[in-house]
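Following are the structures in question.
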Structure 1
Amino acid sequence: MTARKVLVVRPGGPEAFGMTPSQRLARQAERHEMSLATSAEEADLIIRGDHIYGTALFAALSEAAPGTVLTDDLGRAMAARCDDLSRDWALALLDHDMPSAALPAQATGQNPMDLAGQHNARQRKKAPPLLRRAANRKDVEQALFDDSYKGVTDLVTKHLWPPLALPATRWCALNGITPNQVTYVGAALVVAAFVLFWHGLFALGLIAAWVMTFLDTVDGKLARVTLQSSRIGDVMDHGIDLIHPPFWYWAWAVGCAAIGDPMGDGGWTLGIIVVGYILQRIEEGVFLSLFGMEIHVWRRFDSLFRQVTARRNPNMLILTLAAMLGAPREGLIVVAAWTALCFLVHLARIGQAFAARRNGPLISWLAEA
């Protein structure tokens, strides 16, 4: 049975992204349709307020059976799911820093890995669930930021943006800027990049485009670390991401003509990019429907290939290099060729998945022990 009342004991620790650990727990409870208890008698989850708990770990706690005790790496009790028979000893464990060795016979001690596992399907990664003492603001913010980051994504988002996105996310959180507001700015930059590309102003257009892709990282991380994600915001963010790339490629092709270097191929290059983009999205949907997982998380190869597959950011790297070399038209041709090749790679992976399924259901390498 899902917990409904949460009692926070031993509050403490610095603010991180504008929230104390106890305030973060209150917001986590709210997002799970739970309320704060005013006394132990009404609580069915008792939790220490001087630690931070990752989203996956808190969710697992809320669904755990009564008598389950979460322990840290030193064996100390951090949280306990309880009922009428277990509230007294659960409160004593957490109030007096008693080790899990003091658990009564009816209790079950579990560390974060036991309770929540290391596979976070939503974040497409394999990592220990977050449980950390809230002692140092920078350490806590780094841990929360890392916990919010997807493991399988493109190489720009994965390797270039994190050191820049963390301070930007913190600045937004401390200044009351919401994730949706960041998304609105990103949407305006989508339009700006389109107009600049259309007129052949590739350098300015690339600046607008790259800032937009950076904000596309920030809005998601801001939503997760401040627990402000919403269904509307998620749809808006992903909708913009899904729709705008073909328009940028179209504008780039028009821009080449504007600077006197038209594609001159009857629209074949642009057609390959746009149709290939749509077909790859269809491939991803087919794989998910048939095999119950995203194509990019099946095997380690697929996760590595996701870093460079013909999506917006890798394609923008190609176009940026081409613009720097004074060859924007040739850059779009390279994007078309890479799009076609990536489509064929994904098509081959679907065929290989059909063959592999003969030996049993497919399992993501991220879910393997």
Structure 2
Amino acid sequence: MSPKLRRFALGGVALCLAYGAGPALAADANQIADALVAAATASGESQASFDNASAAGDDVTIVNLRMTGEDGETITIPTVFITNAQPRDPGGFTADAMSFDNATVVSEGNTITWGSASVTEATVPTADEIKAKAKIRPFSKMDIANLNISGGDLPVPLDIASVGVALDLDEGGLPRDFALNVASISIPAEIIAGADDDFRQLMEGLGYTSLMLNVIVEGGYETGADRLTVRNFAIDAADVGKFAVSGIISGVKASEMTGDASSDALANGKLESLSIRFDNAGVVERALDMQAKMMGASREDIVAQLNGALPFMLNAINNPAFQEKVAKAGQAFLTDPKSLTITANPAQPVAFQEIMGSAMSAPQTLPDTLAIDVTANN
């Protein structure tokens, strides 16, 4: 999805579900609908309208919500259903839940549709609050199901079964806890065939005609300690494998993690722990078979050659004890490719600058400084 499409879609739908809460007043359907339109157009980059709004107690239904951006981008939502809508003193409203099913987003030749979508514990702000960038949680949870992306550079539509987001912000608006789960991203054969030559040839050599991916991100940030915890960042591909990373970084302010300030993160950050794990689900066997076919040998022959060569290949590390550890894990994995795990658990947090300095001047010391361990099939 293009940056402009992401900006418009999030600005029109998700951003309008942002910011603070206040004392509850009586709900009114047109007031609630007008507040939603005001929030969606607060940036001045889009227009919004709806056909009609009705209420049943504190539940509000808005029919045919439409948003249009400056460059012709459009969002159309046939029905927005708001559960327990409560006006706020400054304007806007809160809601126990909001659903916006069967929506269509069109931008720059791309069309995105979804079957169902909802948020819980939503807050729609005033235009002034949006312009002031108030730091308040927009929702506690968002779920979108049956996404379809088509047009643009895609030769065929791309399907995503579901996207789930959970969010908890601290008093300063920083993500105290967050989770993202993207399930069943279907990559059909036509997309692989249209990829660059290197990737296409690799997929053909490994025997993959299509892919099914899942992505999970879970973590949190402690403002007082300037500590980012990534509990899990995982990419799981059916019949390929699962790659997962977790770790803790301290000494980095949230404002330093992106953009021009990212250099400050490198200057001030410290590594507390790191885990990198790969669970094989078939790609290793395919890679060995591909290599065996190229060499006119068997898979067993390739494994034997790699196991024999591995200790010599690791001599460049110049740390005999660590080399032996890596060789044993690598040989065990090649012989029975189940999982491979690399961990770093230093006794004290180690500054990024120290790690980079050692990597340049004395790389053989890093395994001991970071207490790196390598294990297989555990």
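Quick note: the coordinates plus some simple rules give every number you see, no bench work behind them. It should be emphasised that the depicted structure is a prediction, and the values quoted were computed from it without experimental measurement. Cβ atoms are built from the backbone, for glycine too; each structure is taken alone.
Given a value of -8000 for helix-only ellipticity at 222 nm (-39500 (n - 2.57) for each DSSP H run of 4 or more, over all residues; to 500), calculated from one of 1, 2, which structure does it belong to? Source structure: 2.
In this comparison of 1, 2, the computed figure 141 for volume of the Cα convex hull per residue in Å³ is attributed to 1. Given a computed value of 9 for relative contact order in percent (Cα under 8 Å, 6 or more apart), which structure among 1, 2 does it belong to? Structure of origin is 2.
Given 22.5 as the derived value for mean count of other Cβ atoms within 10 Å over residues 49-56, which of the supplied structures 1, 2 does it correspond to? Of the structures listed, the value fits 1.
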